[in-house]
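Below you'll find the structures, each written out as C-alpha cells.
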Structure P
C-alpha cells in the first residue's frame, strides 16, 4: 500500500480514481516558499516524504508539492482574500508555470524524484469574474489561488502539459517512477 505524505484531497482523489490503494499521513514540515521553483517544489516534496518515512518504512511513501510561478516568482497559497485577489490579478491574462514535484521513498530507503512543469495561460478576466471567483472561497489552500478542477477553470484560457499536475499530482510522472503501483490497485 502507498502512503501519501499529504492531506490534499485533490491528490487523494487522483490516486483513488486510478484505484491506487493508499493511506494518508500528513507530515509536519516547514515548506520553502521562495527560490527557484523547481528546487523549491523538489525540496518540499522530499521533505514531506522523508518526514513520513522516518515514522514508517513498510510501504512506498509519496511526497508531493505544487508551486505556481510567474517570471520566477512563486505564488504560494493565499492566506487571505486580499492576497488571493493580488495573486489572481498578477496572473490575469498571463502565462505562468505550475511546477509539480513528486518524491517516492521505497521501503529500502531508495529515493526517486520527478518534476513536471505545465504552462497555464489565464484569461484576461474582468473585475466581475474575479469577484465571482473570490466569493466562492475556492482559493483557500490553493497554490496560485485557484483550482483548475473547480470553478477556477473559468479563469483559465489554456494549458500546455499535464492537466493533473495542475490539479496536484502528475499520475504520468508517478507511474514513470513506480509502474508497479497499478499492479497493487
Structure Q
C-alpha cells in the first residue's frame, strides 16, 4: 500500500535548516548510507519538494554531483511546489506545480503506483499534506546538535490525536531515527 512519508533530519531543537537555509550542521553528523535512507529511497516512486529545497539543490550543484554523480540526485518524478518560475535541471523529471496539494497528490499516487510518496521538504509543505489528511508517516533523524533558530521541522500543532511512535533506533553517534505513524484524521477544509 502506498504511503505518503515525510522523511527528514532535524536538530535536537526542531530545525531542519538554519535561517539562511544552511545544512552544514547535517553533513558533519555522518553519512546517509549509515541510515535507513538506502532502503527508504528504494521504496519511493514520487517526490514532493518545496521551492526552497529545490533551490538549495540548484545552489549546491557541486556538492550534489560530488555525492551522487549527477546534478539531480533522484530518479523518481518530482513535483516542485513554487509560486515562482524556477529553472529546470536537464534530464530530470521535474514538474512545477502550485496550489492545493490534493490534486497533485492524486497525480503523484498514479505515477508512484505501489511505491511510496516522499515529502522531501520542507516542513511547511509536509504540513500542507498533513492538513489535507494525506500524510501517513513521519520518519525523522534527530541530530545531536542544536541550532537555536531556523526552519522548523513541522510548523503545525499536532496534539489530538498525536503521532504514534512505531520505531526508534540509534544511527551512529549522531542520530536517533524515529518513525511515527500519522493517525488518519479529517482533512481541514480549504478556504
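Each value in this text was obtained by applying a stated rule to the coordinates, not by laboratory testing. As the structure is a prediction and not an experimental result, all values here were calculated from the model. Cβ atoms are built from the backbone, for glycine too; each structure is taken alone.
Taking relative contact order in percent (Cα under 8 Å, 6 or more apart) as the criterion, which structure among P, Q has the greatest value?
Going through P, Q one by one, relative contact order in percent (Cα under 8 Å, 6 or more apart) peaks for structure Q.
Of structures P, Q, which gives -9500 when helix-only ellipticity at 222 nm (-39500 (n - 2.57) for each DSSP H run of 4 or more, over all residues; to 500) is computed from the coordinates?
For helix-only ellipticity at 222 nm (-39500 (n - 2.57) for each DSSP H run of 4 or more, over all residues; to 500), the value -9500 is produced by structure P.
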Among P, Q, structure where distance in nm of label points 7 Å out along Cα→Cβ at positions 21 and 133 as derived comes to 3.4
Q
From which structure (P, Q) was FRET efficiency 1/(1 + (r/R0)^6) of positions 93 and 149 (r between Cβ atoms, R0 = 30 Å, to 0.05) calculated, if the value obtained is 0.90?
P
Match the computed value 126 of volume of the Cα convex hull per residue in Å³ to one of the structures P, Q, and report its label.
Q
Compute FRET efficiency 1/(1 + (r/R0)^6) of positions 61 and 85 (r between Cβ atoms, R0 = 30 Å, to 0.05) for each of P, Q and report the one that scores greatest.
Q
Compute mean count of other Cβ atoms within 10 Å over residues 37-44 for each of P, Q and report the one that scores greatest.
P
